[in-house]
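Colleague: Some structures to go through are shown next.
None of the figures in this text is laboratory data; all of them are computed from the coordinates on show. Computed from a predicted structure; not experimentally measured. Cβ atoms are built from the backbone, for glycine too; each structure is taken alone.
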Structure 1
Amino acid sequence: MTKVKSKPSEKSVKNSTEKGKNGTAWDIVKISRHPNRPVLQDYISLVFENFIPLHGDRYFADDPAIVGGFAKIGDKKVMLIGQNKGKNTTDQITRNFGMAKPEGYRKALRLMKLAERFNLPIVTVIDTPGAFPGIEAEERGQAESIAKNITEMAKLEVPIVAVVIGEGGSGGALGIGVGDKILMLSNAIYSVISPEGCASILWRDATFAPEAAEALNITAKALLKLEVIDEIIEEPKGGAHSDYDKTATAVKSAILKNLKSLENISVDKLLDMRADKYAAMGKFSTDN
């Protein structure tokens, strides 16, 4: 019989919260959600040049939660695709706080296919609590759109570099997250579910989110150790919101370095490496 973990004690949660002040997973969760944290449009202006936005999925509508188009970073032309949470309340509502609907993922896939046609590397920027869970999204095929993106990204014949800049939530992140290189800001998070959602399911109480955050291994440090991501981009002291320019410089340098590492790899080898990368995830050993 499977043993179900009991509800954490008040003492254990208190200890977790106290440790959070010194940089535990829950502390990082709060930094990743800081209201002044830079979002996609900040990186477009600080990291990329000559951005030409492209709109619409050619099926239903244009989803402002996902922004994409041709851009230049350094001396490299790329297809840039990312989730944009917005900078103020009005913008956040318009962009649905970065929670994309099926038309957003279908737009992203259309742009990825366009990049493949023109032999351009793809840079994706991940920052979402998750895909939009509303009934209209489900009616239009939310799960199918994300699943198709994952399948198609695995086969794209151009390099893909993904960067998690804030929240990388569940399938909403994975819909643009299948990359040859996965980079992550040091105070970003990347997880199958939010700590609050996990706590609500396991213990029926979202206030145990700090303990859930520790158990989920959602931090960049934990994910690098598990080989889910490839590189941590260090943020300025205090978080990315404390120094936009310094953060942007670090992000630009990391993207350029990783694009360069992929540019001379043959298509066949690139696809084999990508397949091996994701096939290796989730393997574990019971050996001590």
Structure 2
Amino acid sequence: MVWWCGLLLALTGSLAAEPTVIPLWPDKPPGAVSDKPEDRPTLTLYLPPKEKATGTAVVVCPGGGYGFLAVGLEGQEIAEWLNEHGVTAFVLRYRVAPRYRHPAPLQDVQRAIRLVRSRAAQWNIDPKRIGVWGFSAGGHLAASAAVHFDAGNPQSSDPIDRLSCRPDFCILAYPVISFTEPFAHKGSRNNLLGPNPDPKLLEYLSLEKNVTAQTPPAFLFHTTEDKVVPAENSVAFYLALRKAGVPAELHIYEKGPHGVGLAKKDPILRTWPDHLATWLRAHGWLTKPAN
């Protein structure tokens, strides 16, 4: 067995290809305090098998209260699930507190979407099929990308910044949505904005108050028992989407804690990704492009 593994390693160069890590900016990111690894946000690329590839891509935003990143449960596992469904995945390592506050994380996710769009041909992606998926505080970041976007700056010297940062759809799992009472997640708010934020900034980042008809379609998942981020966050965002006429689907399970990821070991909650796959399929995002 040892000699066989050695032969395989010699022939392939490695037993398993390592995902590609892509810096969001070739040089110092905007607002960077130094040039350490934690100052350089990245995307980790996970490619689906060529025979499964649909041309759809998703930027994944792990949670962690804007203080750390749960890149295993809410990053790598999510990328693998997306690859199984033929979707190219990009796990975003965005900047977090205490080193960074707003607007650094928002700058990172916006740049990530522009970057993926700029290299769509290289990765066999349809530039009009790029979504964003976030968990908990990462859900707040994904929803921020869905409501606060622009068409790009045509005057920029950087061709990436000339492209739109609007996601084409968003997936929000037990997301933080509101930074105002009565159901704000104070930990995420304090990490992102500090202890005494400007009231106007609280309104700007209470995302249920910023939905428009241009907000992309959304899928939301939450549980009633979530004691960390109340389900009212998802409900408020869903109702705002409904009022604006934006296609949306909301699933609230009765039982289940916060931070379950794909809930692989829970016989009930593990069905939520199946509903997500059905929603993605219904919108055509899991359909292979015509040859």
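Colleague: Given that helix-only ellipticity at 222 nm (-39500 (n - 2.57) for each DSSP H run of 4 or more, over all residues; to 500), derived from a single structure, equals -12500, which label among 1, 2 identifies that structure?
Modeller: 1
Colleague: I have 1.8 for distance in nm of label points 7 Å out along Cα→Cβ at positions 166 and 206, calculated from one of the structures 1, 2. Which structure is it?
Modeller: Going through each structure in turn, the value belongs to 1.
Colleague: For which of 1, 2 does distance in nm of label points 7 Å out along Cα→Cβ at positions 118 and 150, calculated from the coordinates, equal 1.5?
Modeller: Of the options listed, only 2 reproduces it.
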